[in-house]
Structure I
Amino acid sequence: LLGGNFVTPTVLADVTDDMLVAKEETFGPVAAVLPFDEEAEVLARANNSEMGLAAYVYTRDLNRAMRLTDQLEYGMVA
């Protein structure tokens with residue numbers, strides 16, 4: 001982008017709950033990866049956010065994706 005700013009697509013691994021990238025929405029091609037053991041844990045973590053514009057579910061299991069989508073409290077789930 002001429003004269004503009006852009007961020008190269010970035011995946012951040014080993015993110016913890018206390019990091020800003022885990023607490024704030026990032027407007028750009030940045031994915032923060034937080035490990036979890038149980039679906040209930042990740043749903044509680046996601047729904048505890050003050051933000052709520054969008055959530056994304058990445059899985060090969062369509063049933064899991066639909067189940068999580070129904071339980072996420074966001075404006076848009078993709």
Structure II
Amino acid sequence: MDGLEEIYGDRIDFFGLDVDLTETRALREKYGLNRRSTYILIDAEGNEIGWWIGPLYQEWVEDDIDFALSTLETN
């Protein structure tokens with residue numbers, strides 16, 4: 001995820017969620033998060049529009065983000 005916030009930070013909010021903290025339980029349950037290295041792209045209405053689990057290839061993530069942004073911007 002290094003560098004993605006720099007590239008997309010003006011259009012996307014990035015945040016981390018510690019799966020070991022009890023304070024994050026509601027969000028973990030809402031999105032089915034139960035392991036580390038899980039990444040979700042969520043639109044402004046809270047809908048999941050992309051998922052990645054495990055090590056990321058930044059090029060793939062950028063392609064998915066670009067597609068999602070272009071789709072959202074045309075609607």
Structure III
Amino acid sequence: MTRLRVVDNSPIGKLAMAEGKPPKCIHVYNKTGIGKIGDIVLVAIKGEKKKAVLVGLKQNQAPKVPKFDSNNIVD
């Protein structure tokens with residue numbers, strides 16, 4: 001289960017990050033099961049299951065697509 005960082009201003013995301021308990025990826029909704037930028041994922045955050053969108057990844061990207069220091073989601 002990959003740990004993610006919430007980069008929007010949702011209340012549950014702010015609370016989880018402030019407590020030092022980042023959300024964890026449970027499932028990636030695509031054929032390969034490997035997340036890319038823009039994919040929808042199911043995350044466990046503060047004991048709840050929520051859907052989120054991947055907006056930044058550590059993984060190497062295609063040319064001219066930025067690479068980030070952390071795996072970022074928007075709730």
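Readers should treat all values here as calculations from the given coordinates under stated rules, not as data from a laboratory. What you see is a predicted model; the values in this text were computed from it and never measured. Cβ atoms are built from the backbone, for glycine too; each structure is taken alone.
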If helix-only ellipticity at 222 nm (-39500 (n - 2.57) for each DSSP H run of 4 or more, over all residues; to 500) is calculated from each of I, II, III, which structure is the one that comes out at -7500? I
Of the structures labelled I, II, III, one was used to calculate distance in nm of label points 7 Å out along Cα→Cβ at positions 26 and 42, giving 1.7. Name it. I
With relative contact order in percent (Cα under 8 Å, 6 or more apart) computed for every candidate in I, II, III, 31 is reproduced by structure III
Among I, II, III, structure where semi-axes √(5λ) of the Cα gyration tensor in Å as derived comes to 22, 15, 11: II
